[in-house]
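Listed after this line are the structures, all set down as structure tokens.
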Structure P
Amino acid sequence: MRVRSISAVTALAVTLGPVALIGSTAGSAVADSRAALPVTSSGDIIVDGVHQRVFISDPSGGKVVATDYDGTVIGTITSLPQADGLELSADSATVYVAVPGADEIVAIDTATLTEAGRYATGDGTDPQHLALAGGRLWFGYGSVGHGNIGSLDLSGGQPQVSLAQEAEGTWKDAPLLDSAPGAPDTLAAGSRQYYFALGIYDVSSGTADRTAFLGGQDAAIANTAEDLALTPDGTELVVATAAGDFQPVFRTSDLSQTTRYPSGYSAQRSVDVAPDGLVAVGTDTYANFTPQVSVYEPGGTTPRRTADFTDEQGGVSQETLLDRGDLAFAPDSSRLFAVTHGLSGKYSLRVVTDPGKAVTAVTVNAPATADRARSLTVSGKVTNTLGLPAGTTVAVTRTDLESPNGTALPAATVKADGTFSFTDVPPAGSKVTYQVSYAGDADRTAASASGTVEVSRNTTALTVNKNGTVHDYASNVTFTAHLGTTYKNRTLSLYADTAGDGKGKYLVRTGTVNSGGNLSVTLPLKRDTTVSASFSGDARTAPKTATSRVGAKVKVSLSPSRHYRTAKVNGYTTYYFRKKTNPLLTTTMTAYPGRAQKLEFQIHSAGAWRPAGYEYFRLDSKGRSVVELRGTHQTGHSMRVRSSYIDNSSNDTVNSTTHGSWKYFTFTS
């Protein structure tokens, strides 16, 4: 069904070329969308332009769902068994819904989305389709084999229902109905069962007086009327039929056929006519069952706009448009709404923006790379099924590091074949984007696209000193980064990455280099550390990073005990142990989880110190390791022992290899 507004029923308100293609195609003004509908069937759709709401009836669910223009559900009216046809009052205050399951017509307040009244139409009437005309609400009613037209008069104090407005046998089902604001006393009807039939009625007297009829053997088109819509002035009736590859148009004065809207080899599903005369026809093509809506100018033979609806996965469509009632224009023709049904059982509200405008596409071709301060050429094309007026121009904006908000360049003129080109000398390097925009007009959508060029920049020198050096535990080490020549930016960020702390790289200083190009930071080194300097670049200088990795030793000491005396021998302190005493060797080392110390022994023989074995011992959580030297101890030999941290071999790699001092000892009787 459609949006209608007729003043006579106001009282019914219930009390790119050889270069690399970097650009894209876009039509930014055509923001078509899709939203899931919480319905299990679809009976009718109608649009309230005052409140910008869309109403969809759900016969199986016995409800009417209200959404905003984006398809977001904002309300549901329930207890409407088999809810079907919808109609909107002239002031948009009320939506009427035919409820055949209750033999009623129910009024819904469009502002509050609540039920505002119920009007019985008679037992067994099964009202299904609605239209406002001649100061009354008309309804097509009946079951298969028996149909008729009735009216509901709400202008007085008591609602009045009049049934059987047409001779018995004329309609073999509840006929479809429609009316138009330019012909407030005209009512159109069409059959969906058995055979094609159309009727035109004058309802100015309060009764349906038939003025034209087409049906049976006199019908020019076989099969049934799936949907119908009057033109705004009421002089023509557009009909969707299940036969043929076109939508026929009939003159309402005598129902003679005037023209056709071609739609390909398709099943005609639905039709709607906007207040400004735009005609939307909905089809399902036989080839791939793709729901398609085409929008025509009045009397046109080429669609102004075509929208194809794909399935939930975006591939080959497995959806359908429903027979009648699944298309509706917004009153200002700014949007066209369609209900589609997928094989998965899901229903969707499709929103086509600017349905009366031909869709414009813009492509932009830009070189992949270019040299800064050298001329480059950007080209492209603007396409539109209507063509473009002579003298059409496109706006060009350049965005780069020096103009992050964009700089307008001279507009480019579009040639007769839709192509355009322009030259530019990019002042800045790095990523440069050229945005090309077509403004659109009353008949064409706006569109834009962009092309991106990677423009070269100068390189600079960047170093960090101290690389490869090793420092004592907890030493304060000063690192100096040196930055070479740049365009404008003289800022560096210095980072540290300390081994084994789990923090990763972290910022330790950001600042401007001094007149010599230097920036320094002093860090206490307790573990191996990587210091990096980062230059973010500027409009003419490329970014750069430099690193320096330095080592940090551990603290380590070894204390022998159980000796009976010490003495200086050859300048070293020597520990003396009885041969029956097992020396106790206590190592203290900078702690780290799982760390082990290497305990290494040497003996002096033939004038030199000779290896006498080693072993790794696990440190406790405080970095201590106590080792007792057992066995048969021989007297008269000079020996020494030391504790060491060996990078990697001591079970971790967070420090640099560190050897403790030798401890000298000997055994006596």
Structure Q
Amino acid sequence: MGDFTHPQRTIHGPPRLLDIQTTVPDLRLLFLKNVSIPLQSSNSPFPIRANIYLPKEKEKEPLDQPDDDHHQSKNKTKKKRRYPVLVTYGPYGKDIPYSSFHSSSFAEVNAEQRSEFSAWETPDPVYWCGQGYAVVRADERGTGQSPGLLDTMSKGTSEAFCGVIEWCAEQEWSSGKVGLLGVSYYAGSQWRVAARLPKGLTAIIPWEGMSDYYCDRCRHGGILSNNFIDIWWNRQVLVNQYGLPGRSKLEFPPDGPGARGQEDTIEGDLTEEQLVSNRNDQTKDNEVHRFRDEDYYASKEYRLEDIQVPVLSVANWGGITLHLRGNVLGYLYAGSRFKYLRFITGRHDLPFYYKEQVEMQKSFLDAFLKGEDTVGWSVPGKVSPVEVTLRKGNIGFNDAEKEKAYEKRSEGAWPLDSTEYTDFYLGCDHTLSRNEPNPTTPKQQIGYKALGSLDKHELVQFITAPFEKETEITGHIVAHLNVSVTPENPQTEEADIDIFLTIRHIDPSGNEVFYTGTAGDPVPVCKGWLRVSNRKMHEENPKHKPWLPYREYLSTDVLPVKSGEVYGVDVELWPTNVVVDVGGRIVLEVSGGDTQGAGIFQHNSETDRPASKFAGQNHLHFGDGLDNYVILPIIP
């Protein structure tokens, strides 16, 4: 096997890269498979391989068009038709059909967006080629048919993506304008690459995609979100590594997404030693590294403010543990002149393909990639920058038809201009009230066990009185709590506290209202987290707001947590929306671990949360001026 010396390791490559591009016959589009894209500015000597889908010209239309108005001239100069290009770049396998990757999900996709060329979380080539777009679906470096170091979401991966975009803009079939459109991973990567300002990039639609690798995905409030990373890595990425033997025959349980049906690597298999050397394992790296100033996290940093292209950021209210925060802050901080934020509901996999949502995607892309703006996206002030979906009523969860009843409202800014940030105080009697506590109240405390298992963690709930009028809560939430710990082992020298918060909604009949989560599971209103040793805030930073604490999670920011000592902390909960009916209630839930609604996004790593450090009794302290409260964004 050929080797390539990387600054940090030796990457094992194929003995000889094969020229394997083929043209696959199809009546609807021109399909070029396994096209090699050279990377001029990357530190990898290997190309990226991609599938390219081009519109099929109508029989009565000539393939060529004249360069000028003298098209009657016998010596006219002709040029090939050129198309705006939609690019996706990710690790899930460009050649794995959606129907294999997640068959039950594919069966529910809007029929107009389904074809044998469909792939998980990406635009369908048949539809988009029919709309006059070229579609390029690339295997990320180190996956599928693209050799190199498998290092998802890294600086090197983003650099390679940048090279793919610039290559697409220069091709003879390209108009020179490139747009990015995709869900989840294919959205999160858009923020990072757009900040690099690749030539040709013209507009992006990050659809449910985190923008902050550390806070949105890996470490919620400094606490490792390990369970999802483990599932994601082992079912969707590792099984698609370049050179993995027997890739095409891999099988695992069908309940959920997974890289099934990938073709074996064209150049042949790599040994286990070579495979290990050719990858950075997210399950291990995120467990070992804890702070943003470590090279692992620092190398993934970028500035949202550097993004200049038009942005349509689509956030899902139900994504309370992965992407929601990233879409909101991505919109908030992007430096783009034209940027828009849209809130939706529903499952993670299906809304991207809904007819009305595809029409929105197309109108946005047409405006900036084709110059055909029928809506006004490219006209300053013509289109409302923000549109919220209002979650009102108890309609159940995972029911797309019923969720169509949710009203949508246009807004001029985020956070909403009319927001009234209102303190609701926690009481020792488990109430949640607008009445300020009496500062002379004697000291009291409520304790709860610090560690447990999902749905078995001890929790404390504080509940409002029934609301006397319909009340909308839309925006960012912050809780201020006074906490301490009594370690299980009195000899413990290094203690800590992990705070898990949940907002729940109780309807007028006393039933909890659940909303549609990422996998169609029932979720509460929202959640928030904080590791108390990471409590330091950087109030000097302009991004720090009363409604959004700014933390940098640096190793130099770590503060001690001592037994019995009380710490006042501000905990960020993710942005949300709920409309509380007359007679409805809101609950703030405090726990030392995951509770209902966490789903697969659990924080249960024994390495990150060892009993030696976290076991014991946590306490909330009241009285003598120790006010505990949650700030709710009320919309009058």
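Just so it is clear, none of the values below were taken in a lab; they were calculated from the coordinates. Everything quoted here is computed from the prediction, not taken from an experiment. Cβ atoms are built from the backbone, for glycine too; each structure is taken alone.
Can you spot which of P, Q the value 15.4 was calculated from, given it is mean count of other Cβ atoms within 10 Å over residues 118-125?
Values: P: 15.4; Q: 25.5.
So the calculation was done on P.
Give the label, chosen from P, Q, of the structure having the highest value of distance in nm of label points 7 Å out along Cα→Cβ at positions 326 and 382.
Numbers: P: 3.6; Q: 3.1.
The maximum falls on structure P.
Among the shown structures P, Q, from which was the value 0.90 of FRET efficiency 1/(1 + (r/R0)^6) of positions 406 and 438 (r between Cβ atoms, R0 = 25 Å, to 0.05) calculated? Don't skip to the answer; put the middle values down first.
On the way: P: 0.90; Q: 0.05.
The value was obtained from structure P.
Matching task: 25.5 is the computed value of mean count of other Cβ atoms within 10 Å over residues 94-101. Pick the structure from P, Q.
Working: P: 25.5; Q: 21.4.
Source structure for this number: P.
Can you say which of P, Q returns 25 when percent of Cα pairs over 43 Å apart is computed? Working shown, then result.
Details: P: 54; Q: 25.
The read-out comes from structure Q.
Starting from the value -4000: which structure in P, Q was helix-only ellipticity at 222 nm (-39500 (n - 2.57) for each DSSP H run of 4 or more, over all residues; to 500) calculated from? Numbers along the way, then the final one.
Details: P: 0; Q: -4000.
Only structure Q yields this read-out.
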